[in-house]
Structure 1
Amino acid sequence: MFGVGMQELVIVLVLVLILFGPRRLPEIGRVIGKAVRELKRATQDFREAIEQEPPEEIRKEVEKKLSENISREEDEEKSKRG
């Protein structure tokens, strides 16, 4: 968990308790929980967007450019050899 050990976590919790008091701890916990949920949701949405199959037209364009580059590189290799 972010390289934080049990001792560090206890120290942070004690500091939060001292700074904010016991009445505000539930509110702070809810806010932190919401933030973590939103971060997880955003991470999942980002991961799904990255893993999503690209549209067909973009895929074909990329394949075309790759094949052109490969052909160009092969032609350059042949001209260097010959």
Structure 2
Amino acid sequence: MAFDFGAISAYIIGLAVLFVFWKIFTKPFKWLIRLVVNGILGGLLLYIINSIGFAGLTIDINIITSLIAGILGIPGVILLFVLQLIL
């Protein structure tokens, strides 16, 4: 039984190409998943703070606060709360 080095090299090159495509296409999905999770957690925390009225303050929900809470997540809601305390 003889080894066909052309076929073996084709398999190796094919696996390398698949690996490169895997690395290229999975990175945006990780970023998208992180953005969705941050948005859900930020929105949930914003809802909880408004429901409880923590320290007598509430944060109005509008497009700007929703974007900040959605993109930054929990740190964004904390930022909004601190800004509400200061202003």
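Computed over structures 1, 2, volume of the Cα convex hull per residue in Å³ reaches its largest value in 1.
Out of 1, 2, which structure matches 3.8 when distance in nm of label points 7 Å out along Cα→Cβ at positions 5 and 45 is calculated? Source structure for this number: 1.
Coordinate-derived values only; no laboratory data. Owing to the predicted nature of the structure, the values given are computational and were not obtained by experimental measurement. Cβ atoms are built from the backbone, for glycine too; each structure is taken alone.
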